[in-house]
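Peer 1: Structures for review follow.
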Structure P
Amino acid sequence: MSERKKFIMARILGPYGVKGWIKIQPFTLDTNQLLNKKEWLIGDEKSSISYPIETSKMYGNSIVAKLINFDDRDAAFGLKNKTILMFKDELPALEKGEYYWNDLIGHVVINEQKEHLGIVATFLETGANDVLVVKGDKEYLIPFIPHVILIVDMDKKEIAVDWDKDF
């Protein structure tokens, strides 16, 4: 039996206050996916533990939350830099042309001249648009916008871009 695939949804930045609250950086625009949960998987893709949530709410662009049995700053500090995960099958279905970032990490990126630029390592949110961080002979920051991203082939794990190798 295959194990259910997990996605990283957020990172715990550290304690928030002195009463066991944590501050979280979400990696999703739909923060309700995190706010509506009764518990979070915390850890990494290989090993994670389910923690029940007492309460959570938005705080600017972040989320602050109180986990059950985390009652002081030291307990909250123990979760600093850990990730919050969700099972992929719990995420909403996507429309055509939409992708979860985690599904694109590891894709090979080639340009129109068939030059290999590298592999998608991660993404950046800039406010204006998302940016692919592609690592190859050098690092490329490629905006994830329609006239630059030409084809995303999920089967071949390949992304074709209108991007010059010298950029």
Structure Q
Amino acid sequence: MISQKMQDALNNQINAELYSAYLYLSMEAYLKSLNLAGFANWMRIQTQEELTHATKLYDFVNERDSRVTLTQIQGPPTEWKSPLDVLEATYKHEQMVTSRINDLVNLAIEEKDHASNTFLQWFVNEQVEEESSALDIVQKLKLIKDDASALFLIDRELGLRVFTPPAEEK
């Protein structure tokens, strides 16, 4: 069993991961409204990844004989100025998630909860990938500026992304 403090923090992170999924689904809807199916696909995959993250946390809390408590999920924004604005918001959001994960690791260390610390290392590594992926698209969008042809090439590239569930750890 984990400490009450760790349980509460993990429950808060479950909520944060569900919010992330909700945010990316909202971004997908916005991008679909611009007829950017590839960008929308990229956000759909983000949504699926965030739901997977929430589920991994949910399962871990249950496996540790602790209690999952789900709370209200805040409504996400629904409008952005441009695809670049969406991806900059994505990158900023992923940086915030990284900070939250780092706080969880610090708490696990403080609580001498080695199992939680080990479990959370997967999320630490995942966040490196999440930030890098979002930043890559931001940098491309800044590079192309208002070039519609280049935007559609990026859209096509993003449309090729597929969801790959994380491998089960044994």
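Here, each number is a calculation from the coordinates, and none is a lab measurement. Only a predicted model underlies this, so the values are computations on that prediction, with no experimental measurement involved. Cβ atoms are built from the backbone, for glycine too; each structure is taken alone.
Peer 1: Can you rank P, Q by mean count of other Cβ atoms within 10 Å over residues 25-32 and just name the one with the largest value?
Peer 2: Working: P: 14.5; Q: 19.9.
Once mean count of other Cβ atoms within 10 Å over residues 25-32 is worked out for each structure, Q has the highest.
Peer 1: A value of 19 was computed for relative contact order in percent (Cα under 8 Å, 6 or more apart); which of P, Q is the source structure? All intermediate terms of the calculation are to be shown ahead of the outcome.
Peer 2: Numbers: P: 19; Q: 31.
The read-out was computed on structure P.
Peer 1: To continue, here is another question. Work out the source of -26500 here, i.e. which of P, Q gives that when helix-only ellipticity at 222 nm (-39500 (n - 2.57) for each DSSP H run of 4 or more, over all residues; to 500) is computed. Please list the in-between numbers first.
Peer 2: Details: P: -1500; Q: -26500.
It was calculated from structure Q.
Peer 1: Still on this structure, I have one more. Cα extents along the principal axes in Å was computed and gave 55, 27, 25; which structure, P, Q, did it come from? If you can, show how the numbers build up before the last one.
Peer 2: On the way: P: 57, 38, 27; Q: 55, 27, 25.
It must be structure Q, since only it matches.
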